[in-house]
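Several structures are given next for inspection.
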Structure 1
């Protein structure tokens, strides 16, 4: 996680600040033909919490790692927001949307790091 550690840590803190749950970092650096090097996946309980997590991640990444997303999708309905930081893509889901798309388990060769929930 070396060169990406600061961005990943900032993103994770942004998620935790708004009580996002089920945080998983997927390390794709050893997997061929992926669109990024890391995925950060989490969930919120409502569209308003998803939106708050998005705002928090955006601010934390800007302040903590000096990075802004190059693109964002899903802000209209806030069921699933994807934030593209080029080598790191953040997915913020509602629980049922996360379960349906199962992005967590698309790469069996990836390394997974689960961050404990803060209660």
Structure 2
């Protein structure tokens, strides 16, 4: 399984990085007005917004090659949480509108959203 690429510094993200946790509960309402609630998935799902700026060409090329190798959001990979260094082995890319922008020498940027799968 592939691992999310690291920058030359060894980091997977730059600050400010955003990590969110989602829970999903379904509610069924019956004819008599009572409700039944149940979890849609067994535990919380984590999402990371990775915004990278001031990358050099080599780092941006590695991110772009990773995106192409994962076929956008169809592949799975392992991701190390930049907040607590926990490795999550089953992750995918979430955003279909990813961008890779070369602005000038050593000033490239990109933005990816990593989703933990169940």
Structure 3
């Protein structure tokens, strides 16, 4: 039987160097790989990988992704302390999940979501 095991979204970055610093310093990711020409990189935290590509042409619109988490309060507090740009505080959604949102340096939205029990 086929099993999908992981997703690795690609997000545009208007300044890849600034984005890598933001993901590392503000969101707690580690740089796992960077192309020699510095146009593409992968950041990872736990089982999450996000691919970032340089897009200084502004041809790509910012995107949003959901990252499912456990212990949303502690993650929220950690990212606040790191100085992440939190655009939405923890909110219970009508379907039951709780989430908060963070903007990266290129205005992409990371939605950290804790599924309802």
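Each reported figure results from applying straightforward, stated rules to the coordinates on display, with no laboratory input. All values reported here derive from a predicted model rather than from experimental measurement.
Match the computed value -5500 of helix-only ellipticity at 222 nm (-39500 (n - 2.57) for each DSSP H run of 4 or more, over all residues; to 500) to one of the structures 1, 2, 3, and report its label. It must be structure 3, since only it matches.
Using the calculated result 12.9, 37 for Rg and Dmax of the Cα atoms in Å, pick out the matching structure from 1, 2, 3. Mind dumping the intermediate values first?
Numbers: 1: 12.9, 37; 2: 17.7, 66; 3: 14.6, 45.
Value 12.9, 37 for Rg and Dmax of the Cα atoms in Å corresponds to 1 out of 1, 2, 3.
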